[in-house]
Structure I
Amino acid sequence: MARIGGYARRFWQGSHDHRGTEKNPGRVVTLIEMQHALCTGMAYRLHEAVLSETFRHLDDREKNGYARETECFSFDNGNSVSGLVYIATEDNFAYMGEASPEQLAEIIATSRGRSGSNSEYLFQLASALRRFNVDEPHVFDLETRVRTLLEH
């Protein structure tokens with residue numbers, strides 16, 4: 001697992017393509033600068049032979065407002081390395097910003113795009129975070145709220 005200091009994962013980015021539509025954009029995560037925060041996730045070391053194809057795929061998937069940024073990744077063994085991460089900042093066209101947990105849950109529960117439902121995206125993210133023992137209150141709270149909405 002890798003960690004990036006000074007960032008928190010938030011559902012503040014709109015998805016007009018993969019998890020929503022132009023008329024009904026979904027919400028997906030981006031990293032928001034936040035003092036003292038620590039964002040934990042997976043980091044991959046790619047072989048030179050697959051870089052071009054990998055970035056072609058990722059650049060297409062993340063085309064809805066994300067940009068590649070270089071950040072310092074730290075690891076449990078004390079090592080650190082510069083790596084690339086996709087971040088959607090406030091100045092991109094699909095950035096939707098902060099909303100109440102109730103509003104986010106309603107959007108996520110009702111949005112769907114070419115890659116599937118927005119709730120599926122949330123549930124898969126929450127499941128992956130639990131699998132790696134990552135505590136992510138923002139994600140887990142939304143998961144509970146969306147499940148409640150979908151059950152009624």
Structure II
Amino acid sequence: MDQVPAAPPGEPALPGDSSVQREAEILLIDALGRELGVGLSKNRRKTVHGSVVEFDGLSVDPPILVEAWAHQGKPLSAQKYKVMTEALKLVWAESTFFPDGARKILVLADDAAAAHFRGTSWMAAALLHLGIEVRVVTLPDEIRERIRLAQVRQFR
């Protein structure tokens with residue numbers, strides 16, 4: 001799916017613009033890397049068959065695969081499935097690029113957003129079974145508020 005370009009400086013953001021969340025996801029990856037004591041960076045990998053996959057955060061040594069989600073508040077149904085799609089990507093990427101194993105982490109920016117993936121839902125059970133950690137990194141209040149405002153603008 002094509003990304004909606006950000007509005008020019010000084011103009012209001014377009015309804016579908018997700019630049020605030022993308023910027024916050026970079027902060028999540030940086031903070032998680034500091035917590036883990038490793039360098040995590042956005043990375044793109046190509047399989048032997050030509051498929052290309054992008055990770056929000058990757059460390060080769062030690063092998064760590066990370067996907068970030070900056071959402072604030074309880075996720076809607078479709079958003080839960082988006083997170084689970086990211087989880088499936090982590091499992092597939094581990095077997096494709098790190099056959100000896102890799103740490104797989106979903107990093108979220110809000111306890112309310114993470115609750116469903118840590119609780120008693122089948123999704124939480126599946127993540128646990130697949131060895132995917134669900135971590136929360138708390139962002140500064142100013143950034144959390146910017147994300148909340150963007151989510152209101154994006155809701156259709």
Structure III
Amino acid sequence: MTETHPAPPVEAADLDAAAAALRSAGLRVTAARRLLLRALWEAPEPLGAQDLAELSGDGSDLASVYRNLEALERIGLVRHFHLGHGPGLYARTSLGAREYLVCEVCGSHQAVDPSELDPVRDLVRAQFGHEARFTHFPIGGLCRDCAAEYQGTAE
């Protein structure tokens with residue numbers, strides 16, 4: 001299983017700021033890392049390592065992409081999370097904190113601001129004394145459409 005790296009998120013609004021963050025962490029801004037950063041900053045939604053490898057188009061093997069993503073995560077430029085049983089998805093931390101809801105039937109996912117799940121965290125804390133976090137694994141269930149379809153057939 002891929003480890004999470006709880007580094008504070010780095011607010012890098014653009015590629016230059018991301019490259020500066022790499023340098024300030026003592027890492028080189030290689031051509032492969034720059035292409036990977038570009039793919040991450042241009043992506044409208046989180047992507048898997050395979051997709052990022054294809055988008056960066058530099059011919060890097062998948063193992064190199066994972067190593068670079070791990071380095072970016074270790075310094076707080078990206079975070080990964082899992083939507084079900086598939087590989088991790090990566091998103092830049094400058095998009096802000098996100099937690100996810102995933103439909104177990106159709107696979108759709110919805111990003112939510114963590115504050116929207118605070119009432120859920122409060123209930124878990126009150127009932128079990130556990131501080132719930134949904135940043136690495138999403139909350140699974142049924143989306144509105146699948147729930148409506150399921151309830152419609154259950155009658």
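Values in this text are rule-based calculations from the coordinates and carry no lab data. Computed from a prediction, not measured in an experiment: that's the story for all the values here. Cβ atoms are built from the backbone, for glycine too; each structure is taken alone.
Tabulated data for the structure shown
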{"read-out": "Which of I, II, III yields 42, 26, 24 [Cα extents along the principal axes in Å, for residues 60-123 alone, calculated]", "value": "I"}
{"read-out": "Distance in nm of label points 7 Å out along Cα→Cβ at positions 52 and 84 - highest-scoring structure of I, II, III", "value": "II"}
